[in-house]
Every structure is written in structure tokens, then in C-alpha cells.
Structure I
Amino acid sequence: MSWEDIIVEEAKRRREIFRNLDNYLSKLCNVVKAYDKDAEVYLFGSVLQSKHLLSSDIDVLIVTDMHPGELLAILWNEGFEDPFEFHIVSKDRAQHLIKRLGKVRKIG
């Protein structure tokens, strides 16, 4: 497979994710809540603002008391990798960060 073919396949994969983003976010939220029923999941960034490109990442804030590394491993194991960019914070840091981010959309 040539590098051109790889780029085209990656663009197709990303396009499928962006077209079905609500389904992906719902599944993501279900996975997170299976491990921490009190967790909160938010979408923010260029995708929420409808300013994204196929090369953009999908910024997701996860508020949980789980260890970030543990939750990342779970999410990666469930297939949530690029273009998802996870920002995992504890509940005590969440409100400050949400205020700083401005526009966020709660998932689930």
C-alpha cells in the first residue's frame, strides 16, 4: 500500500467517525459510565464549534476520580483512539476547567 493509499484510507476512516459522531460519543459515554457511574463527559473545541476539518481532533473532557491512565487504557482497548483527544480531570478541578473552556456540551 502506498502512502497515498494510506492517507486516503485514513481520511475515509475519519470522515466515518465525524459523520456518526453522536453514535461514537454515546458509546464512549456508556463505556466511561460502566466504570464510573458518576463520571461526566463533555465535548468541546473545534468540533463543537463546527470549525473542524477531517484532520481535527475530537476534544472530550472526562470528569472522573478514576486514574487517567487506567481510563485511557480502557478507552483505547474499546477502540477510542485518534481522532479522539481525551482530557481526564478529577471532579475537584472540573468546574474551573469547564469555566475556562467556555462552550462545552455534556454527553449522556
Structure II
Amino acid sequence: MNGEKDVFPSKYKLVASYNWSNTSISGHPHIITPGAPREYVSPGVREFTVAKDSGDSLIDENGSKMAGFSPVEPLFHSLDVCSPDFDMDTVDVVTDRNNLRKLLKFCGSPGDT
């Protein structure tokens, strides 16, 4: 494999999570902390074909809802709630899903990032 080595994440832990609320407070978007991933609902069959997406798609929800502010601001608010004593001096990289996708694409990650 041309000297390439597999990379396996290690020494990681969940310190914060949030979800965007579908409602607003005083016209402003807000987050729910701690958050949770969406629940998977099985279609009840072993094999199925996922329908092609249609309509509008929001890729950078943080950037969209945080116009004029840093898109990672919700991450730090969530961290303050979920892990108020967390030592940021121990962190090498802070990112969100959208910027991680861009970084992987820049690094030449195979597939659709």
C-alpha cells in the first residue's frame, strides 16, 4: 500500500454533545445539550434501496444558524454544560463535522466526503 498505514483513533472520549432545536427562542436558533444522535428506524426488511435525496440539503448547519458568529460556538457552549472542568490545554484539534469533511477531502480521503 505504498507505505501507508491504517490509522485507528485512540485515547478519545465524549466530552460534549448538542442538537439544534427545530424551534427558536425570541427568533434565535438554540441548541439542546446534551445532544443525541438521531434514532435509526429499521424499515423491517434485510435489504432495501435508499431513495435518492431530493430538495434542499443543509450541509453546514452550524454556519447557517451562527451567521456572523463562529460556527464552533455551540460546541463550546455545550462543553461548558457537559464538562465544565474540561481542560482545553489537553486538546490538539477542535472541529465540527463540516470542517472535518473539508479536512478529509483536502487530505485526499477516498470516496465522497
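FYI, it's all coordinate maths here, none of it is from the lab. Computed from a predicted structure; not experimentally measured. Cβ atoms are built from the backbone, for glycine too; each structure is taken alone.
Here is how the numbers come out for the structure above:
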| read-out | value |
| --- | --- |
| Percent of Cα pairs over 19 Å apart - structure with the largest value, from I, II | II |
| Structure from which -15500 was derived, helix-only ellipticity at 222 nm (-39500 (n - 2.57) for each DSSP H run of 4 or more, over all residues; to 500), options I, II | I |
| With mean count of other Cβ atoms within 10 Å over residues 6-13 derived as 11.6, matching label from I, II | I |
| Per relative contact order in percent (Cα under 8 Å, 6 or more apart), the highest-valued of structures I, II | I |
| Among I, II, which structure scores highest (criterion: FRET efficiency 1/(1 + (r/R0)^6) of positions 46 and 86 (r between Cβ atoms, R0 = 30 Å, to 0.05)) | I |
